1. Looking just at mean count of other Cβ atoms within 10 Å over residues 41-48, which of the labels P, Q belongs to the structure with the highest value?
2. Using relative contact order in percent (Cα under 8 Å, 6 or more apart) as the calculated read-out, with 23 as its value, let me know the right label among P, Q.
Structure P
Amino acid sequence: MIRKDEVKCLKHWTGEKGESLARKYFEQRGYDIITTNWRHGHWEIDIIASRGDKLHIIEVKTRSNRTGGFPEENVDRKKLITLTKAAEVYISVDRRWKLVQFDILAVTLREGEPEFFLLEDVYL
């Protein structure tokens with residue numbers, strides 16, 4: 001039987017692996033990673049990146065398989081609201097950005113190559 005602390009550890013590892021793969025994914029596509037795991041209070045932005053004159057606020061969702069559904073299905077209205085609030089704080093500190101885009105990167109860890117699904121310009 002798997003203990004709760006083992007499940008929590010596995011979820012943490014899965015999330016860290018997904019965010020590491022996400023950074024490489026965006027760098028290979030010409031994005032400049034500004035910061036990762038940016039926090040303000042209890043809000044967090046997984047990746048803040050730029051490409052051209054646009055700031056990208058990126059939420060990364062990772063699953064080790066699709067048994068529980070697709071990773072992107074875990075980004076609900078509440079998550080988008082908190083992501084927006086966190087982005088507003090970030091933008092108030094770094095005022096150079098006039099164009100901002102919210103993206104979700106779903107990562108499914110599979111044997112061999114991971115699978116990526118990018119949802120661009122997501123909004124409420």
Structure Q
Amino acid sequence: MRENMSTKEDDTRKFLMEFKARASQKGGLYIVPRDVNIVAMAQLGLTDATLRMELLSLSVEDYYQGPELDEDASKNGKEVWMFGKVINGCEVYLKLKNFDVGPHKRAKCLSIHPADFPIYYPFRK
């Protein structure tokens with residue numbers, strides 16, 4: 001059991017390293033402009049730049065769930081990962097993925113909003 005958990009932690013670490021490398025590049029982070037994301041960012045007092053900083057500070061301990069098959073697998077990048085993070089006093093749900101646009105490697109924030117329920121963080125001690 002511990003071996004599987006360790007493997008999952010390693011996979012999560014690899015995902016985050018790749019996500020952060022992509023998101024750190026100019027134009028490397030795409031925040032999907034869904035109404036729920038826009039409203040949540042406004043409620044949390046986040047700009048694109050401050051959300052980027054929050055995403056770059058994610059750790060393995062913020063992992064919640066995944067990887068899961070992207071519901072829209074026709075898009076580049078087939079896996080989505082879910083994380084949680086307390087931002088400005090509110091527990092926030094984040095759905096993230098890595099994707100490619102031609103030769104360009106990008107990071108995508110598909111969803112950001114206050115968590116609908118308390119998030120369970122399996123890697124927190």
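Taken together, the values in this text are just the output of simple stated rules run on the coordinates, not laboratory data. Everything quoted here is computed from the prediction, not taken from an experiment. Cβ atoms are built from the backbone, for glycine too; each structure is taken alone.
1. Top value of mean count of other Cβ atoms within 10 Å over residues 41-48, among P, Q, belongs to structure P.
2. Only one of P, Q returns 23 for relative contact order in percent (Cα under 8 Å, 6 or more apart), namely P.
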